[in-house]
Structure 1
């Protein structure tokens, strides 16, 4: 088994950028973009650590007993891509509902308006 150090470095960089965007930005759309970067960095990391150069495709019959690519990480990555897409789509729908109700994508402004609504009802 081999790995790709440049892929791991890129995954760590994407993870750091995604965490910074989540922590420092107030805009909900940018926060979703940061979440997408974190998801992509996770997938890139999994692909990078399971990289096997010159591996045979596991579906086709192999004539020699050479290196065969492991299909399990590929299945996990495909599942992760689908799940991440569904999570981002659902989060975007929630952001659209919040924007429709509060007319802003600023998370702090939405929090203050929600607190004012709850304070007025109690």
Structure 2
């Protein structure tokens, strides 16, 4: 059974992303006219039946790039502990810092479990 989870973009530029070698999806950008409320795209959390494009227990990889310009896709690996309830909702926030630097924050039901970037991935909570 898949549980809905979300990828959020708090930046002006839209971002294309892929979870675990799945198809790329776009999460639109936001701006002052939207009060900087992040936009989101739905992804599945299927810890009991891992599939491409869905979050799972263990190692996950998110690849992403801005939809504007000529950027190379960046990737950040992160872990979701097998102690995370299969009914949990995962929230992933992408922050674009420069043309080559992104930061990722992963939450489970609002609690931070991971924060990092390509250069320094840091597990915050397991």
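Since every read-out is calculated from the coordinates, none of them should be taken as a lab result. All values derive from a computational prediction rather than experimental measurement. Cβ atoms are built from the backbone, for glycine too; each structure is taken alone.
Numbers at a glance
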| item | result |
| --- | --- |
| Entry that produces 2.8 once distance in nm of label points 7 Å out along Cα→Cβ at positions 53 and 69 is calculated, selected from 1, 2 | 2 |
| Computed -25500 for helix-only ellipticity at 222 nm (-39500 (n - 2.57) for each DSSP H run of 4 or more, over all residues; to 500) - originating structure among 1, 2 | 1 |
| For 34, 9, 5 (semi-axes √(5λ) of the Cα gyration tensor in Å, for residues 21-60 alone, calculated) the corresponding structure among 1, 2 | 1 |
| Origin of the derived value 1.00 (FRET efficiency 1/(1 + (r/R0)^6) of positions 5 and 93 (r between Cβ atoms, R0 = 25 Å, to 0.05); candidates 1, 2) | 2 |
| Cα Rg over 2.2 N^0.38 Å derived as 1.52 - corresponding label from 1, 2 | 1 |
| Structure from which 23 was derived, relative contact order in percent (Cα under 8 Å, 6 or more apart), options 1, 2 | 2 |
| Structure with the greatest value (metric distance in nm of label points 7 Å out along Cα→Cβ at positions 85 and 101, set 1, 2) | 2 |
| Distance in nm of label points 7 Å out along Cα→Cβ at positions 13 and 77 derived as 1.9 - corresponding label from 1, 2 | 1 |
